[in-house]
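Each structure below appears as structure tokens.
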Structure P
Amino acid sequence: MAQKNGATLRIGVVGCGNISTAYMRNAPLFGNVAITACADLDTKAAERRAAEFGLRAMDVDALIDGEDIDLILNLTIPAAHFDVSMRALSAGKHVFTEKPLGVTADEGRKLVSAAAARGLSLGSAPDTFLGAAGRHARRQMETGAIGKPVTGTAFMMGRGMEHWHPDPSFYYQPGAGPMMDMGPYYLTMLVNLLGPVRRVQAVATSGQEERLITADGPKKGTTFKVGTPTSVLSLLEFECGASITFGASWDVFRHSNHPIELHGTEGSLRLPDPDNFGGVVAVSSRGAPWRETDTARDLFGAVNWPVAAPDRANYRMLGLADLARSIIEARPPRASGDLALHVLEIMEAVLRAGETGAAQTIPGTVAQPKELREEEAASLLT
């Protein structure tokens, strides 16, 4: 089922957990898209979201098969991403899924192949790289602010989830961990700025064999076993020639590393947390003091989340709005399944390098996403 003649893309949401609130709240900002129905294995969760946002609560199968649904927005848990997305593609629906595309690169490849064989669009979070900070950084790269990229660093470091999540053990099992859970934000931003990765090296370890749950809830004070590395330090070799150190860890109490810094023959570029759509971007020209730009005044950069006490920019739905436009324009979406697959292949290769001690060549490649310029970003609005 395809969107035609610029008509509104009718979206059905599968998965009505916490993340669905952001998508549903942001959807009215954008043109050519409308969330009309939602479903969840927990029917009460679907009914709550439907009542909150004026949607139809439906059975999962009925929603996926519905003739008045053009695209399935897959917001289920990672372990269910592949099954729900493949079911939707088989039903002739476009798909946009939360990250990761699948829990393995093999799952990702099957989804990309299935979408291509059926002539359907496949998109995937994260779309944060399309936000104000990501666009500003990309503009600096495109205008040669740092010259030829040479090296850089990216760090995602924290203490993990057990201090705030009442049942966090799934974060520490194969298919999750800091690399698979948070890596997509950093790696997608890096590929957006530098292009594809061709080879990786890594070391991986875990600071603790067991974790103690300190968050309030029925499991407070209990422990669980860690089944995947919680500290991974990798070296990414990009096709453009740049080499970037990327560290992902849930064994860090406090640090002072910037999320992303890129250094080239003419200067340096510093980015905020790529899990957000906004923040401060800084440029140094040939060693001059940092020149900072707060992107809060730019489109999709204003602080708006959480609603009760906003402290960050959250415009989830932006990538899906671009996907809707891409169908009309017969071009690839920027937050595409191909991009998500490349990131998934990088993460899998990093973990394999950490396990084996041997450098890994990335099996596939991807085209660097087309820059989202300001006038086009504005045209996505309602």
Structure Q
Amino acid sequence: MKKMILFAAAAIMAFGASAQMSLVKDLAKKAASGNPQALMEVLQAIEPAFENPETAKDVLTYYTYGKAAFGLYDEMYKMKLMQQPVDDDMMNELLSSAYECYMEALPMDSVPELDKNGAPKLNKDGSKKIKTKYSKEIIGALTSHMGDIANAGNVYLQASNWEKAAASFGNYANIASSAFAIANGVAAPDSTLSQVRFFEGYSLYQIQKFAEAYDAFTKARKLGYTDNNIVDFQTSSLANMVQGMLDKNEYDKAFNFIDNALKGDPNNGTLHDIKGFTVELKDGVDAALPFYRKATEVDPTYANAFFDVGRCLYLQAQKIIDDNPSATNKELVPKIKPIYDEAIPFLEKASQLNPDDSKAKNVLDDILYKFEVMGVK
């Protein structure tokens, strides 16, 4: 979790557990103040409590920090509305810190009710009775600041601060799609969530966090997002993830990722092509060819898949030539011409679909040259 101020270890060790707990309780009272200076003092003074074994596990620590951070943000926002100078970066950092603390606090804010003897009270079914103390206020603060968090994401996006943009968009989407937002009738519509998830993924893509970007793009597509070449971004993210695995010879892991992606998107030609590439690296051209063919079938506009089919067929013919160094042209032609004849339409289609890429044309030219040398008409 991010904290606004970091203290030296000596300062952290200055208080024992009981002293730290007493300090947190005092700061919790102070956090209810609307005084900006007092709220800043809370944020600074509570830092060591995050390192103390007792207070680091207590909901009050996270609740107090989150309350002070949201409170200071609100006071600065009022100042901004009155045209007073404020630190916009600090405001956005406060939002992020408050979100993190409150999200930490929510699952902690569930404690069993005790009777006068200190034993847990039970429900009729025998389960322990659970109560919460801060959750209602925490949920209210999170949902009421959703728009502010989304705006922070837009500010970071415009500034190309990809790390913080991704975090802000993710924070917004997590709140806006949460069970408590739904229960309180403030959940965002899918159209909004899908757009936010796209920009979360786009920001993560820029800093090459491909696994997280792929996850965000997948969520956006499931919510119905189709704009801004999202399919290309999603598959490119997966391709980069797979490449990282292949660089480590983690073939089983790569196949698992690709197959899971194909379950959700079986008509994605790029995914079939990526699987073909992975199979080719592991098992060779012959094994990969069916996957490249499948890619052309599900996406007749994907140039790279047509090139890969043509390239694999070309390599099959070349292997026959290489394996028979003493064979005459008359002996080779019946074996390789049918393969080249099959490859040519795929290579021509690849050139038509992507005329700026010379790869397919170069392979075609080499086939035609071999035909000429061998006397094939």
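Each value in this text was obtained by applying a stated rule to the coordinates, not by laboratory testing. Note that the coordinates shown come from a computational prediction; the quantities given were computed from them, not determined experimentally. Cβ atoms are built from the backbone, for glycine too; each structure is taken alone.
Figures for the structure shown
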item: Among P, Q, structure where distance in nm of label points 7 Å out along Cα→Cβ at positions 185 and 257 as derived comes to 1.5; result: P
item: Winner on distance in nm of label points 7 Å out along Cα→Cβ at positions 121 and 289 once structures P, Q are ranked, highest first; result: Q
item: Entry that produces -10000 once helix-only ellipticity at 222 nm (-39500 (n - 2.57) for each DSSP H run of 4 or more, over all residues; to 500) is calculated, selected from P, Q; result: P
item: Structure responsible for 20, with relative contact order in percent (Cα under 8 Å, 6 or more apart) calculated and labels P, Q on offer; result: P
item: Label whose coordinates, when FRET efficiency 1/(1 + (r/R0)^6) of positions 193 and 225 (r between Cβ atoms, R0 = 35 Å, to 0.05) is calculated, return 0.40 (choices P, Q); result: P
item: Comparison of P, Q - label where mean projected area of the Cα convex hull in nm², for residues 25-240 alone is highest; result: Q
item: Which of P, Q yields 61, 23, 19 [semi-axes √(5λ) of the Cα gyration tensor in Å, calculated]; result: Q
